[in-house]
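So, here's a batch of structures to check.
Every read-out reported here was derived from the displayed coordinates using simple, explicitly stated rules and does not represent laboratory data. In this text the structure is predicted, and so the values were computed from the model without any measurement. Cβ atoms are built from the backbone, for glycine too; each structure is taken alone.
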Structure P
Amino acid sequence: MVRTLYVRIPLERVGVLIGPKGLTKQRIEEETGVQISVDSKAGEVSIDESKAEDPSMALRTLDIVKAIGRGFSEERALRLFDPEVFFRSVDIRDFAGKNRKRIAQIKGRLIGTKGKTRRIIEELTGVDMCVYGNTVSLVGDMVRMSIAEKAVEMVLEGSEHASVYRFLENKRREIKMAEMGI
C-alpha cells in the first residue's frame, strides 16, 4: 500500500526545507528513502514513502518537515534522523485563548529577556526549543523531552520563572544521578 503524507508549512519556511540549491531536501530524501514534493506557492509538502525501505521513515520525515516549519534550523531539525529523538509542538492558544495580546505576553515569557528562559530550558534539558507563530516546539530525547514539556507547561500556566528554573535544576540533578547509576 502506497501512502503519502501531507503537511503545510509557512511560506517563509519553505526555503529552509528546500535548502541552498535543494541540498536540504535532497539530504532528507537520501537519508530516509522517501520522495518529498514541495509546493512553494502554497507551502504544501507531500511525503511519498513508496520507495522507502523502512515505512517509518515517512513519519520521521514528517516530523523533520514539521520542525523546520515550526522555526527550527536545518541542523536542529535533522537531529530527528536519530530514532531516539522526537518532535513535540504545543499551541500557545490552548493556554492563552485567541487574545493576541495575551499570546504575545506568553511568548515573551517563554523566550524571556534576551532569550534567557528559552536558553535555560535548552541548557538544563538538552532539548532544542523554538517559539514560532502561535506554537512552542521541542526536539529532544524522550526523558529530557518530558522535563522540557513540563517546564514549558509551567511557564504557559503562569508559574514564576524562579520556580521553573528550580524544577529544571532538580530534574537535571536526578538525570545526572540516574546516568551515574546512583
Structure Q
Amino acid sequence: MARTESLMQELGSAAPTFTLPDVVTGKSISLADARGPKGLLVMFLCTHCPFVIHLEKSIAQLGRDYDGKGVGIVAISSNDAVAYPDDSPNHLAGQARRLNFAFPYLYDESQAVARAYHAACTPDFFLYDGNLKLVYRGQFDSSRPGNGVAITGKDLRAALDAVVANQPVNPHQIPSLGCNIKWKE
C-alpha cells in the first residue's frame, strides 16, 4: 500500500466531462446526468484500499444524508482491474449493493477520467459548485486506519453544507490520503 496524498487540483478548475458505465445498472452516466442544481461531488473509490474500507460505511451514509439536497454524487473506480481483480466492475457492484450506495458507482476502465480529474488516491474527493467549478478537494476527515480518530466526515460535510447553502467553501483544505490509483502499465 503506497500512502498517497491527493494532488490538490487548483480551486476554480472546471469539472472534466465524462460518460462512464454504472457498475450496478450498466447505464451510462455523464457529467450532465450526475450534476445537481447546486453542484457535484465526485469521489474516487475502490474495494480493496484500507483507507476506503475504513471510510466506506460513512461514505455510504454521506450519500444518503445528502440525497435530495441539490448536489449530485458519483463514485468512480479507475484502478486497473486486470492487475487488481478486486476492483473489477462485479466486485464494485457488490460493494455498492452491500453498502446501499445512494449514488452511481462508475467504472473508468481507460483511466482517462481519473487523469482528467488529477485523481491520485483512493479515496479522493472533488466537490464542484453549481457552475461546476472546483470548490473543495481534500480529506473526508482526519480519521485514518489505526489512528484512533473518530470518523465524522466533518471536512467534506462542511464543504457540502456550504455548497447546499450557496455559501463559500473554506479554502483551507487538507489533502486526502489513501492508496495510490492503480495505474495500468
Structure R
Amino acid sequence: MKNSAVIIIDMTYDFVHGHLKTPGALEVIEPLQKLTAYAHKNNIPVIYVSDAHLPIDRELEIWGPHSMKGTEGAEIIEELQVKEGDYVLEKRTYSGFFETGLNSLLRGLKVDTLMITGLHANMCCRHTSADAYHLGYKIVVPRETTNAFSEEEYQDGLNYIKRMYNAEIKPLKDIVGESKVVSQTV
C-alpha cells in the first residue's frame, strides 16, 4: 500500500500479559508479526505508539496504574521486536496523536494512509482513528490485528471506526497475501 504506515497501538506487557491483560491480545500477535514482516519487506514505516503513563495522568483514575513510564509494563512485548528503522512514540492518553509527535512524523514520511492495529479497537484504536480522520488520513484496519477486552467491545469499536471515519476493515490476507508468518521471536 503506497504512502502507508503501520500504527501499532498499546502492545505492551501490561495489556498483553500484565495488569490490564486483554483476553484476545495473544490472538493479534501472529497477525501483527505477519503485517510487520510485510511492512519491513516493502519499506512501509512501522510506528509503535504505546502508553507510558505518569502518576498524574487522568486515565489512571479510570483504569488504575498501568503501562507506567519506565516500567516493564510499558515496554512493547518481546514477541513484537522493534526493528532498526521502526519508530517508537509514547502516549499518555487514548489517542496516538495527542502530544506524541505522530502527525509530524507521518507528514515527514509522506504518509497518507494508516493501518491502525493493536489494542483496543473501542478505545485507543478508535480515538487514534478519530484524530487520523480529522487530520485527513485514510484509515485501514486489518481485522485480525486488533482486539478489545470483549468480543462486543471489539465489534463495536470496528463498526464505529468504519461508520464514523470511513475506515476500510479488511482481512489481513487482502493486504499481505497468503504468505506464512515470519516469526520475530528469538
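Which structure, out of P, Q, R, was helix-only ellipticity at 222 nm (-39500 (n - 2.57) for each DSSP H run of 4 or more, over all residues; to 500) calculated from, if the result is -9500?
Corresponding structure: R.
When Kirkwood radius over Cα pairs in Å, for residues 47-118 alone is compared over structures P, Q, R, which one is greatest?
Answer by largest value of Kirkwood radius over Cα pairs in Å, for residues 47-118 alone: P.
Consider the structures P, Q, R: one of them gives 12.8 for mean count of other Cβ atoms within 10 Å over residues 7-14 as calculated from the coordinates. Say which.
Going through each structure in turn, the value belongs to Q.
State the single structure among P, Q, R that was used to calculate relative contact order in percent (Cα under 8 Å, 6 or more apart), giving 28.
Only one of P, Q, R returns 28 for relative contact order in percent (Cα under 8 Å, 6 or more apart), namely R.
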